[in-house]
Structures are given as C-alpha cells and as structure tokens.
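Pasting the structures here.
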Structure 1
Amino acid sequence: MSSNGAQTPLSFTNWLRVFKLSSEPGSLRARFQHGISWNIAGAILNNGANFLTNIAIANLLGREIFGQYGMIQSTLTTFVGIAQAAGGITATKYVAEFRSSDKEKAGRVLGLCTATTAATGIIGTLLILFCAPWLASTTLKASFLARPMQIAGAVVFFTVMNAYQMGAIAGLESYREWAIANGLQGPLQLGICSLSAWRWGLQGAVAGLLATSAIRWLILHIALKREANKQGILVRYSGFWQERSIFFRFALPAAVSGLSAAPAIWLGNTFLVRQVGGYSQMALFSAALNLKNVVIFLPMLLNNVGTSLINNQRGKRNPQQYRKVFWINLALTGSSAIAGAVFIGVFGANLLRLFGKTFPEGQEILTVLLCVAVIEVVAMASYQVIQSEEKMWFSLLAVVLPRDIALVLLAYRLIPLYGARGLGFAYLIAWLLCSIVIFSAVFRIGLTSRTTEEFQQPAQISGLLEGDPEL
C-alpha cells in the first residue's frame, strides 16, 4: 500500500511473479513438470493409438459399419458412466488429499473404491449382456448389433476398473507408472483391434477392445499395487466402511451424475441414428468427435495433474498454494485447448479424409465440436474448485442435471432439422449453459474477497513468494 492507504496497482511483473514457481525438487513447478511430461508421454501413445485404431477401423469396415461401431462405443460409454460409481475421481481426490497426512485413511479410501467399483462394474456388465438384444432391436433399429454389443459387455467391467486404477495412480502422483501402463496398452490396442477388425469385421473390432481393456487392467493393477506400497499405503478392505461419509457426500452424487451424463449422450446419439441415413451421419459425427478428443486430450492431462495437486494442497491446508495451482491449471488447460482447436480447425478437412474420402463432409460438425472442446476444457478446469470443496450434490443439481436435460431436449429438437450438425449444436448450447453455472459457482465458492486481497497488493505477494519454501 502507498502511504496514504491507497492500494498500489498490481503490475504485469507482479502477476508474473504470482505464477512463477521454483524448479526445486518437490516444488509445485517440479511436480507440475513431472506430472505433465509423463502424462503427455503416456497419452501420446495411448490416445494416439486410439485415434489410429479408429482410423484403421473406419478404412477397414467402411463408413456405414464405422457408424455402427461408433454407436456401440457410445453404448459402452453409457454403461461405463452408469457403472463406474465415480471411483476414479474419488480415488484421485482423497488419495491425493490424505496420502501425506493420513496413510491409513488413504488405504481405506482405496479399499472402498476398489470394492464399490468392482461391484458396480459387474452389475454394468450383466446389464448390457441382458439388455443388448432389446436395445439393438427396439431402440437402435438394428437387431444385428446385439451380438457385438454383448461381446462388448465385459469391456464395461474392465473399463470401470481401469478408470478407478488410473484415478488412484494419479492421486499418488505416480505419473511415470501411469504413462508406462498407457504406453504399453496403446500400441497393443492398435495392433489387436486392427487385425481382428480385418479378420472378423465389426465383431472382431469389438473383441479387440475387450482383449486390450483386460490387458490394460492387469498392467494398471500391478502398477497401482507397487506404487501404493512404495508410499507406505496398503489397500485396506477391513474397516473401509469407516469412510462411508466420503461415499455419501462425494462418490454418490458424483456417481448419480454419471447416471445422468452418459444416458444423455447416448440418447442424443440414438436420436441421430434413427434418422434416415442415421448411421452414415453417426460416422461423420464420430470422426469429428475423435478429432475433438485430440484437442482436449492434453488439457485434460494437465487437468488431471492439477486435480492431484490442488487436493494435495487442500489436505495440507495451504490456501495460497491451493489457489495458485487453480490459476496455473486454468491458464495452461485453456491456452492448450485454444491452440489445439485452431490447429485442428485449420487442417480439419485433411484430417477427416484420413477416415475415408467422404468424411470431409463433416467439416461443419467438426467446427462446432471444436468450439465445444474449448468451452468444456475451461469449464472443467474451473470445476476443480467445486470438486475439491466437495460440493457434489450442488454439482449434480445445478450443473450436471440441467446440462444433460438441455442436451437431450436440444438434440431431440435440432437433429431432425440439421442431422449430425444439430447434435453438435446441442452439445455447444448445453456446455455454454453449464459453463455459466460453473463460473458463477466457482466465483462464489473459491474466488472470495480473501483471494482478491491476496493478489491485489504487490507487497503481500512479494512476502508470500519470499516466505514460502515451496515456491
């Protein structure tokens, strides 16, 4: 402050100092760099393999069958969303929060998440096995999809377990092992799925997903057990119900959110495939969605690192570092999403052509989904505050349900008018509405007057930077 009591304006240099982090071992900057570098390495191999696998299947099976494959993947995603019971994000949050301060509690959280995720994964698999014939013949109007959907049923169990294990590994900040597991699984998926699709068509492609998801489960299981033991954390099944408050205030509302989000996406896709030429339109949408996922994969990796770090700082009761991680994560994820969207947008037609010569027809769909990608990434980075402060029932009622209801209603209205573009517009509007709610909630929950005061005065900032050994 100046001598007359007026606040000195915060200069650009001081803002830079706010975001400057030391590269000392164990500092936030070093932890960010470690997590990001290993996440990128693993994700390039894994997501790159997913992308190349879809390109291979599209070229091997053709546009119409690739649309059917996309609908099967959407159905699997729906059942996974229902079955995963938020095991991944629950493990990330609470393992990160308690692994330094209360190892026994972290072990009980792992036991709770393992037990609940295994149970819900089995239930999800059984549901799709029994429901597949009815879904294929009645809802999708394609009874021949029943068998490949049943083959895919076991994928639900392994995918749910894999999501939990990856969340737990992220909570331990064991990103090197996470990257190695993804790096091993990615090339295997490309080879197995491509070969089986070439040999046995659609059913072969789905069987390839099953084989590679099982291999991934084994790799992640070994990695999680080794890393937990290394940090002195034992998975505790005895007494895990002591942590039931975590289940009821965090995991349960997050799981119910999955019950809403996954079916909403599936219903939107169902509205599309039931149109004339619907599976051909679904193929265009799936190709554009794959490119949209390329845009968000790096920001979401950054966000995963941010999730672990922000909850670890919350567990240490360090509000300054907590907010610093939030702002850095928001800046990194947002800028990387914008850069990725611009790049994919410029080369979109050429990239779509990789799926087949007719796929550039989906250029407009891609443009809409790229806008969705940027909004989604910024919203999810901001959502960190809602999640870390355990406002999950609020999230369900004010964020998730309104977004998903809007998506379904808009898709139902717009798809008959605009086809796959209408589904893209439904995503765009739903995420715009959702982001407004998230930003408003984050401002009220996390960006209070205390935060503003801490960043307004250069003298306070300088003292903070000089006095905190982690910076």
Structure 2
Amino acid sequence: MSGTRAARNFVDGAWAEHDGALIDVVNPATGQVVAQVADTPAEEVDRAVRAAARAFAEWRFSNPTVRADLLHRLADEVAAREVELGRSVTVEMGKPLGEARGEVRKLALALHFYAEEATRVRGSIVANTEEGFTSLVEHEPIGVVGAITPWNYPLELIGWKLGASVAAGCTIVVKPSEYTPTAGLLLMECVEAAGFPAGVVNLVTGAGATGAALTQHPVVDKIAFTGSGRTGAAIARSVPNVKPMSMELGGNCPLVVTANADVAAAVKGALRRAFRNAGQICIAINRAYVHDSVHDEFVAGLVAGAQQLVVADGLEQPDADVGPVTNQEILDRSLAHVRDAVDHGARVACGGEAPAGAGPGLFLSPTVLVDCDQEMLVMHAETFGPVLGVSRYSDLDDALQRANSTDAGLAAYAYTQDLGEAFTLRKRLDFGNVAVNNVDAGIINAPYGGRKGSGYGYEHAREGMDGYLQIKHTRLRHGA
C-alpha cells in the first residue's frame, strides 16, 4: 500500500478499487491526514458477504491441517512485517511504536495459537438406552462471520476473530474502525501472501453505515463485535433475524488495594494498566479503592510515577510511555470526567491537561484524581482515556460493593499478600476476568469475556473458537 490513498477493499481474494466516497484517516499526534480509504456502500458490502458465502461452501469441509498451515503462514507473514504493521498502528491511533510492535507480535502469537486449535476440534459418542443405536455429537462451523473491530487494538482484535473463525472453518468479512483502517488493509496483504482461498477472508472499510450493512446482512450467520455498549445494543436491536452474536462491550475496571498489599507492586501495576495505550483499553483500570492505612503511600507513589511517564509522539519517540488519544471524542470525554470530579469535590493530584511541549496533537498527561466518590463519572462511567480516580475505604465489604456497583463486568484487579483476602476478592468480584497481584487479566490460552453490561461470548482459548462452532447430534440406528 503506497501513498496516502488506500481506497480499496479486499474481497474474494483480490483488491477491489473504490471510486466513491472517502474517509480521511488522521494522525492524532499531528492532526495531519495520512490516508484516505473507502466509505464502502451497502452494495460493495453485499459483494464481500456473497464472496464469503461462496467460499464457505468448500472451506467448511477443508481439512483442519490445511486451515492450520494457512494460519501459521499468515502469522509468519505478520511477523516478517512487524515494523511496517506497527508503524501503521502508531500513525493512525497514536500508540507509541514500541508498544505498537508489541501488538503485532501478540497478533502473530494469536494466529499461531488458533492454527494449533484448528486441529483440536473434537466430538463425542453418547450412549443410548436402546441397543442398536449410536449418537454422534459433532462441532461444525457456523458460517459467514461479520466482524466489527475497534481502533484501540486495530490489528490484534482483528486477529482474535479472524484466527478463531477461520480455524473453526468459518469465512469472515471484517469491518475495521474508520479511525484505523490502513492497519487492517496491510493485514489483508499478509492474508493474500499467505495464500488463503478466495473469499475466506475479506475486509471492507467504512463508517457506521458500512458496519450496519454488514451486521444486518441476511447472509451473515454470526456477528462478532468489539466496541461500545451503545453501539453493541444498536447492533443487537437491528439484526433482521435471530443469529448468534459475541460482544465485548468495554469495561470500567476497578482496582482494590487492601491493607495487606505490596503497595509498590500495586503502584507499578496501576501505572501500567491505567495509562498504557493512553488508557484506551477495555481492561484499563479506571478507578481504585485503596485502604485507609496505605492510601497516602499509594497515592504518593502513583503521582510520582505518573509524572515520570513520557508523553510524546510515538513515531518521534518510539519508547514513549503514552501517546495521544485517538480522537477528539476521547479527549473531550476525559476532560469532562476530570471537570465533573473536581466540581464534586475531587482533587487533581497530577495531570488534567496537555503536557508542555507535546505538540499540536490530542495529548493528555496521565491524570490522577483523589478524594473521589462513587457518584463522580470517573468512578462509574468508562473514561477510555489516561484518567484514574482514587477513593479510600476502611471496610473491604464496602470496597467490594462499590467495585461491583457499576454495569461493567469485564475485568477487575486486586492487590493483597493475604491468601484469605486473595480468595475472597477473586470470588466476590463480579467480573469475567480477575487479576490478583498482577494486571494481565487476559492471556491467549484462557477464555476472555465479560458479564453484565460488558457483553457476552468469549475470545481467546478454546472457548474463543467454540463461539464459531455449532453442534450437530446424529442418532444412528445400525442394529448392531
């Protein structure tokens, strides 16, 4: 892909040029337009879905070792283009280049993982009460998948869906975020080089109308969506017929630091999980509940650490800690949450404004708010920016009640060196993923998904592929 115009889609194994409306892709660190991509209309989406349906007729019966080999090849292509793919992520959404290259490596890992899972789809034989009968239970691919992916991890989150669905024997049409489409287009170049059959993997770019044309298409058999709860609810209401859906709808993730915590470790974990990717992570720590006895020590360490984080253009400083937020809406929401907290009695311990000398982009210094209460937006509404609210507590039951009080149920974190507390926290925190004494709530070989308002269905692990399979029971009378 060369130049600034990338007005094409990847459909039926070939590049389809687009002559219609275009979308500007803007570098959030500079405000400059870096590419123009297709705002794909419904008729072009239809062509992609029909191509996926034609391919599914054969791909569903392909040998799992063939699927595995192709996914391994794709992972190798991705790894070979790590710098180029990583740079595309940094240019489009602001993530520092070092971190963006890490995302590419995780994408390759996920593809290798699902290549191995492709050969592990199993069934069962179920006993019958009558002689002469055998029941066979098989897992078969669902069909054509319509995948809508977000901008905060524009490659990795395509990879989770692509890898699992293709390994299962499905075909897929991906619609990446309009903020970060060129990373997905580069990934399709890797798909092409890996040699996938025409129509197995397709990608169309565009904004909301393109996504609606995909999710509402009658030939799409399953919808896989990652994004906001508002958009997820709109998709669920709009589908014209009953079909399976998996939805990861974001967080508002709490951290509980008990009186028995290793405070230095808790500070280190909070700095990483609150401010990495400028806080634009579904499992970012939004709010911290810290016991009275360690509150001041935790806040002092947190503020000192946040003030040392380097905020910069991730191309100019590839090892920066924090880049710009990706769009104006995120910056506006982050600042609104800061103002709301201050208006209701909180104090800005650090941050709250653009760092000096950061340039013209959408930069916000890592921000710590203290003396927060549950009514403040930062403590119950997902900010999705580099802002962390801190509240003190004296009773662990109260901290758990506040941690569980929102509609979010994706991930929660806790620090304690008391074994009994650790098991109490993991049991009573009502979230799909709980990390104790660490902040890595998701790993590729364990299921990852939310509950309550954070969605349903799973990614990662075997469960991630199970979501693209359906069960067939065959009861066979053989007379033996």
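State the single structure among 1, 2 that was used to calculate semi-axes √(5λ) of the Cα gyration tensor in Å, giving 39, 29, 18.
2
Work out relative contact order in percent (Cα under 8 Å, 6 or more apart) for each of structures 1, 2, then name the structure with the largest result.
Top value of relative contact order in percent (Cα under 8 Å, 6 or more apart), among 1, 2, belongs to structure 1.
Could you figure out which one of 1, 2 the value 0.00 for FRET efficiency 1/(1 + (r/R0)^6) of positions 67 and 299 (r between Cβ atoms, R0 = 25 Å, to 0.05) was computed from?
On the way: 1: 0.35; 2: 0.00.
Only one of 1, 2 returns 0.00 for FRET efficiency 1/(1 + (r/R0)^6) of positions 67 and 299 (r between Cβ atoms, R0 = 25 Å, to 0.05), namely 2.
For the read-out distance in nm of label points 7 Å out along Cα→Cβ at positions 107 and 131, a value of 3.8 was computed from one structure; give its label from 1, 2.
Derived from 1, not from the others.
Of the structures labelled 1, 2, which one yields -12000 when helix-only ellipticity at 222 nm (-39500 (n - 2.57) for each DSSP H run of 4 or more, over all residues; to 500) is computed from its coordinates?
2
Read-outs: derived from the displayed coordinates by stated rules, not from any lab. Fair warning: this is a prediction, and the values are worked out from it, not measured in the lab. Cβ atoms are built from the backbone, for glycine too; each structure is taken alone.
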